[in-house]
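In structure tokens below, several structures.
FYI, it's all coordinate maths here, none of it is from the lab. Model, not experiment: these values are computed from the prediction. Cβ atoms are built from the backbone, for glycine too; each structure is taken alone.
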Structure P
């Protein structure tokens, strides 16, 4: 099975489970990483890190998020992939890769990286990590459910976000040998 066939199969299965209530629920989850919300949440996280004088961590998060957003926009302009027909919400920009999925990956993986070690209770830490991973996947799924992305576009968005958070964390460890 190639990627086009997989995209088609996923879309066919999603249409079977769509209903008005779930559409509204998916709109809520997709709005967690729209541009305005992502900017507000990103700024709140940066302010928190700076207030705690965690400058290296603020730089990691800010760099990963900025590089992700810039790369997604360049890729959208370079590939010119139109959105799938029949979307349940209005979107006007290009489709590949999913910016929501990319930003969700960076944001929620950053939360895991930045805060998991400060959670002492093993079960609370596990719940924190699982919740953040679940939110990444749920936001990606919401984009497919609402018909504004294909599975391959969401996976590409995840890949961009994961690449930049991993790259910035690795660079921080190699260059700064951070302890904060």
Structure Q
């Protein structure tokens, strides 16, 4: 899936994960590298180690801190530019499970690798959510011709069912195990 930060890609993926799919994200490797570097992050008026911010807030909430998100973007872009544009693609695509849901497709070469492996690209759009900033990680997939677009304008369960319907239609895969959440 592609879409802006905070559009709901991970929330949508939960519907497939609950049905036996495996979450895969290029950003996991980027996060691992950033955690090993553990740079100071400005939070409010003080600096805290990257790993403390991550541990205290969790990944999703930490990404709302501009400096935290920028570290992830800087690490990803630096590795792509200095070492190999496909470094993260190669690391992510090896040993894939049979049913994988990619939750953070940020660059065309990532999308191309997924499509070449037989996958489809679904864009998640959340009304009122635009790019977190003007960096390539937020803007590189804007014009990518996706296979489907789902709109995150209701509950997480509704978003999940929209993804299930899109994947079922695009791949001729019947996803029949229904999982209910009671709230």
Mean count of other Cβ atoms within 10 Å over residues 103-110 gets 21.6 when computed on, of labels P, Q, structure Q
Taking distance in nm of label points 7 Å out along Cα→Cβ at positions 63 and 151 for each of P, Q, the highest value is that of structure P
Value -25000 of helix-only ellipticity at 222 nm (-39500 (n - 2.57) for each DSSP H run of 4 or more, over all residues; to 500) was derived from the coordinates of, among P, Q, structure P
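Which of P, Q yields 15.0 for mean count of other Cβ atoms within 10 Å over residues 71-78, as computed?
Details: P: 15.0; Q: 19.1.
Checking each candidate, the match is P.
Taking FRET efficiency 1/(1 + (r/R0)^6) of positions 95 and 159 (r between Cβ atoms, R0 = 35 Å, to 0.05) as the quantity of interest, name the structure among P, Q where it is greatest. Present the calculation step by step, with values, prior to reporting the outcome.
Numbers: P: 1.00; Q: 0.75.
Largest value of FRET efficiency 1/(1 + (r/R0)^6) of positions 95 and 159 (r between Cβ atoms, R0 = 35 Å, to 0.05): P.
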